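The data blocks that follow each hold one structure.
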Structure I
């Protein structure tokens, strides 16, 4: 167990007890009885560094607490090819490889992480053929998310868009690939969180 400063222990307790309605930095400062919000920010960074906390970089009040600190290097399962074009391949049950990744780059629990290798150019320039895609295994997505999904028995990487009547799957390379409706067997496997560019 990594040693925690007394303020970090108290901060963890505060974050846990207020996870449904996260406190602001100012409120955390007052609850901890420290001199400034920069002290709170320092301890939050330390909790992240020690593996007890994962934060959404674009929304600091969106965070996840981990029961046990994560190791600094974790191994993530790499599955087969995910088509960024047409005629993708199904994710298989057995991973092709296990790739070492620094857990700090993931802003979600590493237990939900998986990887696929991109194929095709429909998600260019964000995702190129051969890139490794790190996704968080979740069953739902919000409009605009880039997802790994199964559609017509194929594993695809697409931008998710849903309206009242249908789900539309879009490509970033829209000049070359048209959007299309999701099929009856459509299933979200995960939401893309990181892309490791190898092109």
Structure II
């Protein structure tokens, strides 16, 4: 006699549910955060530049009589130094994407050195201007000059410090072709401060 259990119809086999494929976001959280920072800093400098333009065109003489002229030739050379650092930074990004650690470390070292040189020349420029009588107390001209250019200098100083830390991390082999978001964030900020100077130099020193 056939057992009843053997005649039972087996339950249908359900296909395994497919797990949703996890896709990475088009923009990483780190890059998104850096874009927010850059947007905020851009708003700050937009306000400072707007104030400078208002004072600049409201004044009859700019700079006022008795105050020293800005060193255009020296600052132009210093500008080329800063812009040259962006070339080195671009090469550093290309190097990390090829896992060329030697070139990455070398180009980052060049970038941070050029940034530090830019700050050193700017500090020398300020020392000479103060010696010739241009200070924060030199009326509106001195105030807006030091606030605007000084604010940019503070951002460059912060960026150079960040670059120095990034260079140390590159020396330790932290960055690879598959993992270098932190390096890209540093590069974005460095490009930002260099782009700001491309606006400030002709506005403040040439016009």
One of I, II was used to compute Kirkwood radius over Cα pairs in Å, and the answer was 18.5. Which one was it? I
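-24500 is what came out when helix-only ellipticity at 222 nm (-39500 (n - 2.57) for each DSSP H run of 4 or more, over all residues; to 500) was calculated for one structure; which of I, II is it?
Numbers: I: -5000; II: -24500.
Traced to structure II.
Using Rg/Rh (Cα atoms, Kirkwood Rh), for residues 104-151 alone for the comparison, can you identify which of I, II gives the largest number?
Working: I: 0.96; II: 1.19.
Of structures I, II, the maximum of Rg/Rh (Cα atoms, Kirkwood Rh), for residues 104-151 alone occurs in II.
Taking mean count of other Cβ atoms within 10 Å over residues 48-55 for each of I, II, which is largest?
Working: I: 17.9; II: 14.8.
Of structures I, II, the maximum of mean count of other Cβ atoms within 10 Å over residues 48-55 occurs in I.
Could you tell me which structure in I, II was used to calculate relative contact order in percent (Cα under 8 Å, 6 or more apart) as 16? Please list the in-between numbers first.
Working: I: 16; II: 28.
So the calculation was done on I.
Only the coordinates and a few stated rules stand behind these numbers; no lab work does. Quantities reported herein were computed from a predicted structural model and do not represent experimental measurements. Cβ atoms are built from the backbone, for glycine too; each structure is taken alone.
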